1. Looking just at Kirkwood radius over Cα pairs in Å, which of the labels P, Q belongs to the structure with the highest value?
2. So if we calculate relative contact order in percent (Cα under 8 Å, 6 or more apart) for every structure here (P, Q), which label has the highest result?
3. Out of P, Q, which has the highest value for distance in nm of label points 7 Å out along Cα→Cβ at positions 38 and 142?
4. From P, Q, which structure was distance in nm of label points 7 Å out along Cα→Cβ at positions 118 and 134 = 1.2 calculated on?
5. Using the calculated result -4500 for helix-only ellipticity at 222 nm (-39500 (n - 2.57) for each DSSP H run of 4 or more, over all residues; to 500), pick out the matching structure from P, Q.
6. I have 0.95 for FRET efficiency 1/(1 + (r/R0)^6) of positions 54 and 206 (r between Cβ atoms, R0 = 25 Å, to 0.05), calculated from one of the structures P, Q. Which structure is it?
Structure P
Amino acid sequence: MSSSLNKPTLRLDWCSYEAAKYAVMHWHYSHSMPMPPLARIGVWEGDGFIGCVLFGRGANNNLHKPYGIANTEICELVRVALCAHVAPVSRIVSIAIKMLARSQPLLRLIVSYADPNNGHVGGIYQAGGWLYSGETGADFKAIDKHGRVWHSRQVSHTGVKRQYGVLRRVPRHDDCTLVPLEGKHKYLYPLDAAMRAQIEPLRKPYPKRADEAKETARPASSGETEGARPIRPL
């Protein structure tokens, strides 16, 4: 009997905010939910819920501007939160993208990031054929006196910052320890032929991990790469 017959059936479907939050809090390194609105896609193997794939606006309000499109035509893959699973992460993400594209016909481009500060280069994106466009600028994180970690966008010199159109009190730079961070690897996934042609000149060679420096970049596989068991950051 073929071993494939023993694999649990993979199923993706829309899921509740509560289910997505459970997955993120338990199986994603950030342990935090992105800001809504979110497209929430749950993942099941057999009868078991194993996680979710989330798409959203991301933290960058200008995400659309480099590509000359409206902010309704672009989104960010913001979370892949999975527990132990059999199916390759790249297959799960591919199915989720098809579901998203069917439900949001105006979308033309998906963006996502891999964080080298956590040892990642984007193996699941490379396996899925995403276009690599290079690194974002260097950044920093801030650690306050209580040990809480803040993104650079969440702190300011004055202690006040506009977030989502509202002025809010935030930690001051002088009250935190600022830790330098490398830029993130940026990946693009076009949803139509015209967008694919438009971004193709941005393509760069896929980055490699230090232990792959002398090898050709390898496709992701189940259980061995980012997003596989246990879940690792994108």
Structure Q
Amino acid sequence: MAKLVLLRHGQSVWNQQNLFTGWVDIPLSEQGIEEAIKAGERIAYIPFQVIYTSTLIRAQLTTVLAMSRSRCKLVPCMIHDYDPKFLSMAKVYDPKSAQGLVPVYTHADLNERMYGELQGLNKEATLKKYGEEQFIKWRRSYRGQPPGGESLEMTAQRSIPFFKKRIIPHLEKGENVLVSAHGNSLRSIVMFLEKLSEEEVVKLEIPTGEPLCYNFSGSWQRESVDECNQKFKK
């Protein structure tokens, strides 16, 4: 069965400072770097054929750091498929060198939920200013939309179609896929995989640097990532 691993990026500097981040392109904190490396050790023996990540640096750094722990001698290679000239200039001519590369595709449909006018605000200060009811509606409800931002529902409306169109075809071919993205884009994908209701998905938390593993054989089955990794190690 093909393996799908979903990995939320390690802690970012703004996660650490308790700020709404959204699409603001903030790098990993020192703790986030350590989380990404530890996540890589937990998936080190899984032979990925393709990787998808968002356009934001914290997800891309997590991808590179996690793959640095690969025991399969795999090297992540960023594929700039939006630029034909770049693709031609970056062509690999040695089949042996190309064999060890894992293509990494980036797309904004995997980006974090865009928090609009909340981006950059301190979460605790925002809670005090607007009250708990409004704060929870903006941050935790499925349809609640921050001023100028996206609801979780709106995030799902871009992430799930992208997942179906670009990622599932790899799994159907038997390829193992790593998706390195964000709390809310991954929550929406898990909602689809596990057929969660709106009420169930708002309670779902995916910790930073915590990989999730699914078996795909026409249907989805959650598996312990550590057990999955050990199977390939054997």
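1. The structure with the largest value is P.
2. Working: P: 22; Q: 33.
Looking at the calculated values, the largest one is Q.
3. Q
4. On the way: P: 2.5; Q: 1.2.
Source structure for this number: Q.
5. Corresponding structure: P.
6. The correct label is Q.
The numbers here are math on the coordinates, done by the rules we state, and not lab data. Just so you know, these numbers come straight off a predicted model, no measurement behind them. Cβ atoms are built from the backbone, for glycine too; each structure is taken alone.
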